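Got some structures for you, see below.
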Structure 1
Amino acid sequence: MHKIAMGGGCHWCTEAVFQSLRGVTQVSQGFVRATAPDDTWSEAVDLQFDPAQISLKDLIAVHLATHASTANHKMRGKYRSAIYVYDTHQAKAARAALDELARETDSRFVTRVLPHQGFKPSDTRFHNYYENDPSRPFCRTYIDPKLAKLRQRFSALLQQP
């Protein structure tokens, strides 16, 4: 298994997105930090995945498509758009995938590749937020559209029921 973390929007949303993907074996919702000046805690998910089932590029493509990855908005402190990597090899691969996806989609991503310097889980009552009650208003308003986009654009990457 490989590990990586993704941050960009609400960790409740990000958790639900990555829990839907085949090859993702664990999603831990919480806060991640990098090195200065990005050493403040920002909402994110830590992932474990099987690269034989899902590629790093596919994980990054899903991540970029399911949060505001091209917008530098006022909430970027709390919702830093980032791919948090564990080593220099992974950093190089993530940057290459990010550059390739930018060319393929003709996009300018604000998402950065940052070193993973720590994780702290969110309050356990929020873990599996969508899975525990998808009828909540927050889920219907924010998470359902992201999952619909997943089904539409990335159906081949979804877990089979």
Structure 2
Amino acid sequence: MISINIYEIIMQMVNFLILLYLLNRFLIKPLSEFIEKRSGDIKSDIEDAKKNKEESETLLEEQKTILNNARQEAKAIREKAEENSQKEKEMILTDARKESDQLLKQARKDIDLVVDKAKKDLVNEVGELSVTLAESVLKRTIDHKDKESLIADGLKKISLS
């Protein structure tokens, strides 16, 4: 039959309590500490990853901003260089036109001077030829003073014409 032995029950309870104590001390506490530590490390790693992600996003935005600024600066520099080259081109063309105009004016002046000189030489020669012709027609000798006065009269008539 079944008998209940109090001593065995108490011993079983003491053994059970000792087992609980040993399990708690050597298994549950170290395991829970390890789990807590591991959980803290994981949380810390997750927070670090979030911070790193935020920092990398911030750096990426900064880099995008810097890149956009650099592009805008490069565009502005290129536009300014194009503008400067256009201005320089216009200045060169203007200077070339001025120089060609001056050369044309100078050439016209030179031509006018040569034409005037040729006219004067021609008038002088025509006058002398006229006097010589008149002299030979009249068959008389005209002295130098008469010759000059006839030439001057002839020149005045030619100039007025």
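What to note about this one:
- Distance in nm of label points 7 Å out along Cα→Cβ at positions 12 and 44 - structure with the largest value, from 1, 2: 2
- helix-only ellipticity at 222 nm (-39500 (n - 2.57) for each DSSP H run of 4 or more, over all residues; to 500) derived as -33500 - corresponding label from 1, 2: 2
- Computing distance in nm of label points 7 Å out along Cα→Cβ at positions 68 and 132 across structures 1, 2 gives 2.7 for structure 1.
- When Kirkwood radius over Cα pairs in Å is calculated for each of the structures 1, 2, the largest result comes from 2.
- Structure from which 10.0 was derived, mean count of other Cβ atoms within 10 Å over residues 60-67, options 1, 2: 2
- Origin of the derived value 1.4 (distance in nm of label points 7 Å out along Cα→Cβ at positions 124 and 148; candidates 1, 2): 2
- Source structure of the calculated read-out (FRET efficiency 1/(1 + (r/R0)^6) of positions 20 and 36 (r between Cβ atoms, R0 = 35 Å, to 0.05), 0.95) within 1, 2: 2.
We did not get these values from a lab; they are worked out from the coordinates using the rules stated. Keep in mind that what you see is a predicted model, and the values were worked out from it rather than measured. Cβ atoms are built from the backbone, for glycine too; each structure is taken alone.
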